[in-house]
Structure I
């Protein structure tokens, strides 16, 4: 709990056996997380078994894709504040407190950025190419939509007020890995108060699905850019997920 407000944490999980328990324990140790929702997105390893060793609540999302998993978790989360993160050890539990400190009455959403060099740990999958790409996409969103300073379009750790998410969740259209920019754009377009702050970024536990592969990262970058311009040109039509 944070200043009388309950806090939920959402972990989308696809084959995260190596990191999920450690990530859950790390965030739980902060003492501010009231609920952890693990969204099992068709894992074929021991992800679910490892999550069951913790106090997390496990739900299944059978539509494949990062976006589908995050959206399911956001709908399931019951806290006044909802944190989305990733269960592979890259994010630090104590940074949840950092995000919550910025929230309070000042903002409706707080984004974590992984592109601050001082907070990128040795071994983290944040090469100059990956860092520059996320910075560039963040700046495109910032300038095309008159948003706040943005330096990481693909950052997976964000904090929202529950009522904020409820107002935009029916407008999501992306079920894949390029979901991150969509939620940022929707928050900005709907005039919510948003801020971005630097957070720690550590070495990943387990095998990366995208960031360790140059061509996959490049394709994802173009998917993100295409989505951003579709929104800017008014070509995206929201749909409801059941």
Structure II
């Protein structure tokens, strides 16, 4: 009995070592439970569709958008300069930082020959950017009038920052969680990634860079695209 326990302990230790030594890999959870990815795609698509329909028909959420944008503008104008600087930082966290991180991940995955993970970054973030570019010109929604800090002239719906936040930080959390040594650190990564996504969206709302429905549409579209792409790639590479 003691020998069996010792052997089991050694095997567990060896498996743990292998898990660490394999590098930053996708855990394959979406391939194992594709229903999760399907649910992400359906929920995200329905939410985006509802928000897009509301915009096209000038639905009741438009009035809320305008009211919230005015309130945020007043709050930002009357806030301390330090707070505005922190909120402005959210612009770079949701764009430049993700872009730099994506390049570093691609280089790492290509070097390690982790083609599945490289494809997840390229198709996930790259494809999301293409979809965003097409959609903003289809809907062609003007941005709020009172932008503070950086002035962006591209159309507003959906938010590219929140799409990128979900696809970038969501994928990073998906890769990192299995590597965490305990449940505490797993939840720490999950909660931190969610907080970063929320901060990015709120900072754009606070600085009057987007309407609320722009941000929600970006989150929804990011969720749908992540569910579709990451699940499909995991299933394809696991064959």
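Any read-out appearing in this document is the output of simple, stated calculations on the displayed coordinates, not a laboratory observation. What you are looking at is a predicted structure, and each value in this text was computed from that prediction instead of being measured. Cβ atoms are built from the backbone, for glycine too; each structure is taken alone.
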Compute mean count of other Cβ atoms within 10 Å over residues 38-45 for each of I, II and report the one that scores greatest. I
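Matching task: 1.28 is the computed value of Cα Rg over 2.2 N^0.38 Å, for residues 54-133 alone. Pick the structure from I, II. List each step's numbers first, then the result.
Details: I: 1.28; II: 1.63.
The read-out was computed on structure I.
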Entry that produces 18.5 once mean count of other Cβ atoms within 10 Å over residues 62-69 is calculated, selected from I, II: I
Work out the source of -25000 here, i.e. which of I, II gives that when helix-only ellipticity at 222 nm (-39500 (n - 2.57) for each DSSP H run of 4 or more, over all residues; to 500) is computed. II
Comparison of I, II - label where Kirkwood radius over Cα pairs in Å is highest: II
Matching 40, 18, 13 (Cα extents along the principal axes in Å, for residues 166-213 alone, computed) against labels I, II points to structure II
As an exercise: distance in nm of label points 7 Å out along Cα→Cβ at positions 198 and 230, calculated from one structure in I, II, equals 1.9. Which structure is it? II
When you work out relative contact order in percent (Cα under 8 Å, 6 or more apart) for each of the structures I, II, which one comes out largest? II
